[in-house]
Structure 1
Amino acid sequence: MADKKPRIVSKQVVAQSRLFKIEALDLQFSNGVERTYERMKPSGRNAVMIVPVTTDGDLLLIREYAAGTENYELGFPKGLIDPGETVAEAANRELKEEIGFGANVLTPLKEVVLAPSYFSSTMTILLAEDLYPEKLEGDEPEPLQLVKWPLAQADELISHADFAEARSIVGLVLAQRFFSQKEAE
């Protein structure tokens, strides 16, 4: 049966760095087959990504260095939810740290998982509207470049070479859908 979850026979940390722990799971499936899977050990911390839209209809993006691609990438503000923070509090804090704005209106669009075979943490994607200027000190090693992009030209943004992060693309598509549904009402 595909609906019956495999039994976890054992778990152990097989590697770790300053930031990550890799856990091996020995699993036994309902048909008796046994396999070892590796995953990032769950940290219990989730994240937020925010799609900020100005009253003029501009998306506010950031250009920031990404060590994984060894390049500057264009995307939406994002970060971990600190212990004790709500999703909305984390979203507003990240906005203030990364783009110098807070939001009076935050609309959750979807909760996503980066790679469910390897990670358990979720990211809540939110739309931020009714922005107001407010800056908090962030933890970035260098100032982030703020980039305005007209929401009306979202299809061109999807084609932009620097806008390649899957979560940001999903956030943009969800924001487009949100505004399309709002217009249809």
Structure 2
Amino acid sequence: MPDPVAIGFDTSAAHCAAALLRGNDVLAHLSEEMTKGQAERLFPLLESLLAGAGLGWRDLNVIGVGIGPGNFTGIRIAVAAARGLALSLGIPAVGVSATEAAALDLPRPCRVVLPLRADQVVWQDFGGEESRPHQTIQGSLPPGPALAEPLVPTVVAIARIALARRTTPGLRPAPLYLRPADAAPARDAPPLILP
């Protein structure tokens, strides 16, 4: 039986990134820095990775997707793409947080800290009590385990974690937000819906 094939992608930060794996082998991975335009770039990037490896969509066994935390719009782009692909291909999609991807293969206990916008960071402790990602101002972290740098590129880690969970993917991927959206509903009265 051939090794399973995973594609992982992430648009939760100022990039459009993807990786293609067959078992433990990284066939390809790309990350393009961009502050906008991820929605238009994601599928051409994925198709390029697949074509470069001589594979097609039907060769995939699992999809891994970065669910954040990060940019609201970017997270929604990747999660929607993963859910749509999974549904159309009949394969599982696995959501992976940025902190979980950064902690892949790190010795435990450890703390992962990732930059967000301005002076904000997201952090999570691994290897002790169950923890979740937290957001704070850079330089104001509480005491905890030693800081650790990621060993694996984020998008490669997303694909590896998806491969490991392909038989028990859990719930459909959903965005991981740590704060409310900057946008607010309009204060005007909603439009009148005619019968």
Structure 3
Amino acid sequence: MKTRLRHFRTRRGLTQGDLARRLGTTAATISRLETADMTVSTDWLEKFASALDVAVSDLIATPDEGAVLLAGLLAPDGGVSPPAPGETSLTLDVAVREPVALRIAGTFGPYLSGDLLVGSKHAAGEAAQFAGRDCILSAGGTVRFGKLVSIGKEDSLVLVPIAGAEAVRLDGIDWLAPVALMIRRFD
């Protein structure tokens, strides 16, 4: 059975050794399970799903689901070279544990009207690791957007992506979602 084990492991920034330690096995076993050299049982799928924070169903690959033909690699001179072996298609998915999205209503900063921003939702206690990143934030039940520039015990500062804009002080962040993906349509 073809799985998406490698996909989610690499999206989580884990090596085979890292994942093996989480599961109490070896990197060689992880490799064999990822390449289908070893049969992936439902027990293994449940262990992987728990360790990678995904649903078991997300780990089971379905043929061509969301696949897009990868025509090649674009060089600065406009030339296109063939894709690497095994990378002839890509899947448009969002590998985030709890996606939150915003659609941009007007053109400002680097964003154009209609852009879709998708972030990965995190608890307020994790905010410090996202300093300097564009984030979707909730503070006092109000959702805001901007670059998280300062995180304090009681308040935080966020810069909206408009030239000359003043920083916005937010009291008590409820949650935040650093932007992981931007989708821009060209009609």
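Nothing in this text is a laboratory measurement; each read-out follows from the coordinates by a stated rule. In this text, all values refer to a predicted model and were calculated from it rather than measured experimentally. Cβ atoms are built from the backbone, for glycine too; each structure is taken alone.
Quick notes on this one:
- Read-out distance in nm of label points 7 Å out along Cα→Cβ at positions 123 and 163, computed value 4.2, structure in 1, 2, 3: 3
- Once distance in nm of label points 7 Å out along Cα→Cβ at positions 27 and 155 is computed for every structure in 1, 2, 3, the highest value turns out to be that of 3.
- Entry that produces 20.0, 58 once Rg and Dmax of the Cα atoms in Å is calculated, selected from 1, 2, 3: 3
- Parent structure of the calculated result 15, given that relative contact order in percent (Cα under 8 Å, 6 or more apart) is the read-out and 1, 2, 3 the choices: 3
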